Structure P
Amino acid sequence: MNAESNELSARAAALLRDGFADYHARFATVTQRARRRFEERDWASARSDAVERIELYDRCVGETSVRLAELLGESATDRALWKRIRDGYAALIADLLDQELYKTFFNTLSRRSHKIRGTDPDIEFVALDIEPTDRIAQPVARYAYAASPQLERTMRSLLEDYSFSVPYRNVADCAAKLAASLEAQLDEWGEPPVIALEMLQTVFYRERRAYLVGRVFGDKRFAPCVIALMNTDEGIRADAVLTRREHIAVLFGYTRSYFHADLPTVGDAVVFLRTLVPRKPLDEIYTVLGRAKQGKTERYRHFFRHLGGVPEERFVHAEGERGMVMLVFTLPSYPLVFKLIRDTFAFPKNVAREEVQAKYRLVFNHDRVGRLVDAQEFRFLRFRKTQFDPVLLEELLTGCKLSVIDDGEDIVVSHCYIERRLRPLNLYIKEVDAEHALLAAVDYGQAIKDLARSNIFPGDLLLKNFGISRTGRAIFYDYDELCLVTECRFRALPTARSEDEEMHHGAWFHVDDNDVFPEQFPRFLGLTPEQQEALLATHGEIFDVRWWLEVQERLRGGGYADVPPYYDDLRLPSG
C-alpha cells in the first residue's frame, strides 16, 4: 500500500464526511424555516418545505456520488480501496454524537457504487448488535420548572419561555386552561399532582401546529407533557395538552408527516423521546424526526437481529385477502409486512408497475393526516430460502421475478416496501365484540373524510384495504388505486330511462377511469345492518356526490384541512 493510495483513501473519506455534513446543514436550513412558516401561517410553503426536505437526502447522495466518482476515477469500485476509505471515515467521525447518521450516509454511497446484494461488512457499516443511542450520555437541552402552588403561574412562565414574533392571544388564559387540564388529567396522582416539569428547548413543528415537548412530574411518577399551539387570526393559543402515552404514540406515529425540529444533535433527542413512548421502535422515532434513512437503518438492524434469534420461524403470507397487485408476506412474530409488486396483475386491475411506484412516492411526500401508513422502500435484502414457507417461496419466485433474484440457497428481494403490520379491517370487525366493531366502522368513515380533505381518494374503499392500529384507528394501506381527490370526476348515478336499462347487467352508461359514484360505496362494504346504519348516521355525506364536489371545490381553491393528531375531547376550550 503506497502513499498515493493512502492519500486517495483519506481524501475520499473526507469527501464523504463533508458530503453528509453538507446534507446535515441543508437539512437544518429547511427545518429552521418551520418557525417562520408557523408565525406567518404560510401552510403552503410549509408543505413545500416538507417535500423539499424529504427529497434532499437523495439529492445530496447524488451530488456526493458525482464528486466521489471524479476523485476515484477507475478505482471507484476497488474493494480494497473502499475498505481503507471506510476505516478512515470511521476514524474521522469517531467523536461525533450522531456518528450513526454519518455511517448510514456512507452505506448509501457504498451500496450504490458496488451494487451490494444483502450486506458487505468489508465496505459498509453493518453491525446488527449495536444500539445507536447507547453511547449518548449528555442530556438534550431543556427547560426545568418547579411547580408553584398556583400551577397556572408555572404554565405562564413556561409559555413565556417560548416566544414567537406573533404574540399569544391571551397568555394568562392559555396558562389557566393548561393548568386546569393538567390537574384534571393527573388528578389521581394526589395533591398537588404536579411538582415539576421539564421541556425540550427545541420546538417541534408539523402541519399547522407547534409542539412543546417534555415531561410532567408528580411525587412518585412522571408522564409525557406535550403542549400543542395554534396560530389563529387572534394570535397564538394553546390547543391541547397531552399526557397519556397512547396519545403521544399517535402524535409521533407512523401515519403522520415528519416533524420539523431544529435539533443540534439527533441521538440525545431520540433518547429523551423514548422515555415518553418506550414501546415505540427506535426506527420510528428517527423517522418521525425526518431522519428517514436512519429510520430504515434501524428498522433493518432490529429486524435482522430478531430474525437471527428465531431460526425456525418462517415467513408466511400476511393475513387478509390476496392482493391482485401486491404480494404481502410477514414474519408472524414481528410487526412488519413486506410488500412486493407482482409481475402481472389480475383482472380488472389495469395499472402499470411504474404507476404503483408513483403512488407510493405520492404517499411518501404527502401529508398523511394520521390515516396513511408510512411505507419504506428497501432494495436488495438477502434471505435464506429455508426461512420461507414453501408455498410463499414458490409464489415469490414465479410471480415476482421483477423483484426477486434466485441466488442459490438465498433469494434477494431487489425491491419491496416495508410497513407496520395492521389488522385488516374486514377481519377485525368479525373478531371483536359488537361495540368495538361499531367504533371501527364509524372511524373508517372518519378516515375517508380525513383523507379526502387532505386531497387523497383511496380509490378502492373496501374494508380489506384498511387496517386497525394498536390505538384503534382505521388506517389505509393499499395504494395501487390511490389518487388525488382533485383528479377524480365525482358523478351521481344516472337514472335509468327504461326497464331494459334498469335490468341491464353492469353499467348501461359510459364510465371513464376517473369516474367515481359515491352512492355505490355502501353496496360493497360488507358491513352488518347495524354497522352500516351507524356509519350512515355519522358520516353519511361521504356517500353523497355533493359532499365530494364541495371538498373538491375547496381543495382547488387552496383550502387545506386541519386534521389534528388528537381527538376533539382533548382540545382546550377555545373561548
Structure Q
Amino acid sequence: MTRSDTIPSAAHTIDPATDTVTDPGTAPVTDPVTDPWPADEPRHLTLTATTMVDGLARSAARAPGRTALHYYGATLSYGALHEAVERLAAALVRIIGVGRGDRVLIALQNSPQYIIAYHAVLRADAVAVPVNPMYRGPELAFIAADSGARVAIIGDDLVEDFAGLTEAGGPLRAVVAAHYADMAGHDPRMPWPAVMAAPRAALPEGGVWHDWRALTDTATAGAALPPALGGRDDLCLMPYTSGSTGRPKACMHTHLSVLFTAEAQMRLYRMTAEDAVTAFLTLFHVAGMQASMNAALLAGSEIVIMTRWDRDLVPVLLADRQVSFWNAAPAMVVDVLGSASFDPACLARVRVLTGGGAAMPEAVAAELKQRYGLVFIEGYGMTETMSPTHMNPMHAPRPQCLGIPIHDTDARIIDPETLAELPEGETGEIVVAGPQILKGYWNRPDADAEAFFMRDGKRFLRTGDLGRRDAAGYFYAVDRLKRMINVGGFKAWPAEIETALFRHPAIRDACVISVPDARRGEAVKAVIVLKPEAQGRVTAEDIIAWARGELAAYKVPRVISFADSLPRTATNKVDWRGLQDAERARAAGA
C-alpha cells in the first residue's frame, strides 16, 4: 500500500477549500508491468469528507433507510445508526462529562455497540482508545494509566476485569457497560456465542457505573449536541501497539490519518452502497477498523458483524447477506474452507477477498483461484499507519506480495544501519511517509526519535520490517527486523511477555521465541529457568494456567521448556537469536 521510487511523489499538502490531498505524482498509465497503478485512479486522494464524523453523517443523509449493520438477524439503518451515535455522544458529554481531547477506552467485542461507541467518542470531540477485549487486569490497568483515560465503554462481560480500575485510587471515574444481546436478532440459523447468551451482568453500585440502555435513554431528553469541533489535524484515535521495550505504546492518529486510509481503501477496492462487507476481523485492530468499518461506512455499505469467530456461521452469513467484500486473515479463510457447513454457493457474490496479518499460503491461494475464481488481495500496513501503506492493485495482484504504495504515500527500502537508500531488488528496511503516518507515540519522545527520520523534506517512519522492491514498484516482505511473533495476525512481542513471566514467583529467567503453528502460523514458546526451590514442583501447565490470568490469550505461551540457564552474548544479554535459530532448526528437522 505504498509507492516506490517508480511512482514519484512529494510531500502532501491539503487545500482546505477543496478537501484535496495533493501529490504531484505522474499521470496514470495502463501497463501493469512497468507501472501497476490503476489507470482510472488519481495518484492523489481527493477526500470527500472532512472527518469520519462528517463521513458518517453524509452516509446517513444520503440513504437513511439503507441497512448499515446486520447483527445475528437484526438490522440497523444508517439513519438509526447515526441517531444512536448522537445519543451516546450526548450522554458522554452531558452526563459523563467527557470533554474535548479526553481519552475514552473502548473494550468491546465486534458488535453494533462497538461501532456506535467508536463514532460517539469521535462525535464528542474526544479520543478513542481501542482496547483488545481479551486483555486482562494488568494490561488494562497499564493502558488506562498510560493514556490518562478516565472513562471506559465496555461489554458487560468485562465488568469484573474493570471493577478494580474504578475503586478508590483507580484511574477510571465512569464506565458504560453494554449488553450485546440488546442489539442482536434471533435467527435460528445464526446462533449466539456464549458471550452474548450470558445473562446481563450486575453492575457495581455507586455513581461510576452506567448501563448503556439507561444512559442513552436519559440522553434523549436534551437538545442536539452542537457540531463537532474536531478538524483534520486534531487527535481522535490512540490504538496501542507493543514494542521491543516490553510496554505497549499508543499511536497518536489524527482525523486525517483515520479518514485517509478509510477513503483510500473505499476507492481502491471500489466499495459502494451496493456492497455487503464482513466485520469478522476484530474492529479494535486497524485492519478491521478501517476496511470493515470506516471504509464501509463512508461507502454506505452494509456491515455484517460477527462477535466471536465461528467458522460454521461464516458460510451462512456470506450467503444470507449476499456478501461481496470478505475481509479475512488467511487463517480465517483456511478455517472456513474446512468447515462442515461450507458450501461454494456462499461465495457467489464475493468480488473482493482481502486481509492482512500474514501471507496467504500458496496452495490455498491456488485453490481459491482454481475452484472459486477468487484472488486473495494482500496488503501491508501497521497500527502506526492506520492499516494500509501498500495494497495489491485489483487489476494486477501478485501472490505473496505486499503490493504497491497507495495514494500520496512514499515507500522506500533503506539500509537499517546507515539509512542509505537501496536499489530495487536489494533487501533492507521498509520506510514510509504519507498522510496516514501517526503523529507520534503518546508521551514517548524516545520512541519517536527511534521511529522517524527526515529525508527530502518528508518524515519517514521506520517499519522495522525487511523487504525488497522490484522494478514495477511491488514490495515483498523478506523478514522482520524486530522480534515480533505473528499469532494469526495478532502481534505478540517477546519482551512484553517476558516482563509478565518475570512476575511469576517461581521464574528466575525467561526468554520468549516463536514456534511454527499449523493454524496460526506462529505461536509463543517460553524457555524458562526456575528458581531452585521451584524446580520439580512447578510444571509447564502451572505456568500456562497462571499466564492466562496475566496476558491476552494469543500472548500466552503454548509451549514451555525448562533450562538450567539461558545462553548469553558477550555483553551478557540473553542470546534470543541463538535460541530462535535452534528452534527453527529443530522444527525444520521435525
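Please state which of the structures P, Q yields 2.3 when distance in nm of label points 7 Å out along Cα→Cβ at positions 67 and 267 is computed from it. Source structure: P.
Of structures P, Q, which gives 1.05 when Cα Rg over 2.2 N^0.38 Å is computed from the coordinates? Going label by label, the one that fits is P.
Can you tell which of P, Q yields 11 when relative contact order in percent (Cα under 8 Å, 6 or more apart) is derived from it? The value was obtained from structure P. Source structure of the calculated read-out (helix-only ellipticity at 222 nm (-39500 (n - 2.57) for each DSSP H run of 4 or more, over all residues; to 500), -13500) within P, Q: P. Ranked by Cα Rg over 2.2 N^0.38 Å, for residues 307-554 alone, structures P, Q are led by Q, which has the greatest value.
Read-outs: derived from the displayed coordinates by stated rules, not from any lab. Because the structure is a prediction, the values reported are computed rather than measured. Cβ atoms are built from the backbone, for glycine too; each structure is taken alone.
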